[in-house]
1. Identify the structure, out of 1, 2, from whose coordinates log10 I(q)/I(0) by the Debye sum over Cα atoms at q = 0.19, 0.20 Å⁻¹ was calculated to give -1.35, -1.43.
2. Given a computed value of 19.5 for mean count of other Cβ atoms within 10 Å over residues 36-43, which structure among 1, 2 does it belong to?
3. When distance in nm of label points 7 Å out along Cα→Cβ at positions 20 and 156 is compared over structures 1, 2, which one is greatest?
4. Name the one structure among 1, 2 that relative contact order in percent (Cα under 8 Å, 6 or more apart) of 27 was derived from.
5. Out of 1, 2, choose the structure whose coordinates give distance in nm of label points 7 Å out along Cα→Cβ at positions 44 and 68 equal to 2.9 when calculated.
6. Taking -7500 as the value of helix-only ellipticity at 222 nm (-39500 (n - 2.57) for each DSSP H run of 4 or more, over all residues; to 500) derived from one of the structures shown (1, 2), identify that structure.
Structure 1
């Protein structure tokens with residue numbers, strides 16, 4: 001069964017981002033139930049979801065090792081983060097298979113439902129762009145967590161960071 005290349009999907013979203021950033025329907029969530037804290041601004045775009053992340057550093061031993069319920073691709077726009085990688089079909093965290101450092105401009109995809117990872121900024125914060133597809137059948141997450149929204153100021157800071165990176169400059 002062929003799989004979609006989410007790095008290509010991410011590239012296409014990057015080409016559209018200057019227009020998408022002007023939309024007013026971006027939503028927010030403060031993912032602060034487990035380190036690292038992720039300030040997330042997100043937009044539903046057809047079957048895709050686009051995430052603008054500001055991730056705060058934490059102790060590596062405390063970061064959340066997890067799998068995603070959907071295929072996704074990420075690109076680091078500023079900062080450096082450590083990523084741990086594992087693989088398991090179980091809901092029990094697997095042994096750590098590899099640790100890598102990803103710097104500004106690095107992109108990667110997670111397109112196997114049994115892939116696990118954690119991320120932890122080495123710099124104080126990192127900014128990253130993520131795009132995800134629909135959850136894999138039977139992998140939809142149903143969480144009882146009630147996460148709050150970001151402040152208006154935090155949302156503006158994150159969107160303004162991405163606008164500075166992606167808005168097309170108009171020559172006069």
Structure 2
């Protein structure tokens with residue numbers, strides 16, 4: 001199940017600050033956002049930009065749940081470049097949807113059903129651009145005492161890979177659902 005919604009930035013003070021600042025300063029700074037609300041076995045997702053939500057589930061492995069709002073993602077979707085080209089393409093950092101550039105922004109929303117032992121990863125582009133999906137999956141299935149240790153390992157991998165952007169990671173391990 002998937003649906004879209006429009007958020008009016010000026011109605012939300014935390015998001016309105018960036019938009020208003022941009023208007024006053026004549027700048028175009030924006031931010032991406034991926035949020036997940038987990039209630040029992042259901043995850044409600046809100047997403048704009050190129051931060052991502054991944055789901056790791058056995059036996060299928062790692063799956064990207066969100067769709068990047070970026071030029072290179074569109075080029076991949078239309079077959080003009082391969083998925084591996086997103087990491088080196090000259091337009092790789094150009095996003096066409098974010099919070100802060102416009103008074104209204106379309107936010108993708110979806111619902112994901114979870115199973116026991118599923119692992120969710122919310123991360124910024126600073127992680128997935130430095131750590132490819134195969135390595136992300138390997139880190140996510142490496143046993144650790146808690147999800148924070150997995151998030152730390154992912155961040156360390158991104159920093160070791162060059163750390164060219166801000167790196168954020170949140171890991172949620174579903175157990176006893």
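1. Numbers: 1: -1.48, -1.65; 2: -1.35, -1.43.
Label of the source structure: 2.
2. The read-out was computed on structure 1.
3. Details: 1: 2.4; 2: 4.3.
The structure with the largest value is 2.
4. 2
5. Considering all the candidates, the number was obtained from 2.
6. Derived from the structure labelled 2.
No value in this document is a laboratory result; all are computed from the given coordinates. Keep in mind it's a predicted model, so treat the numbers as computed, not measured. Cβ atoms are built from the backbone, for glycine too; each structure is taken alone.
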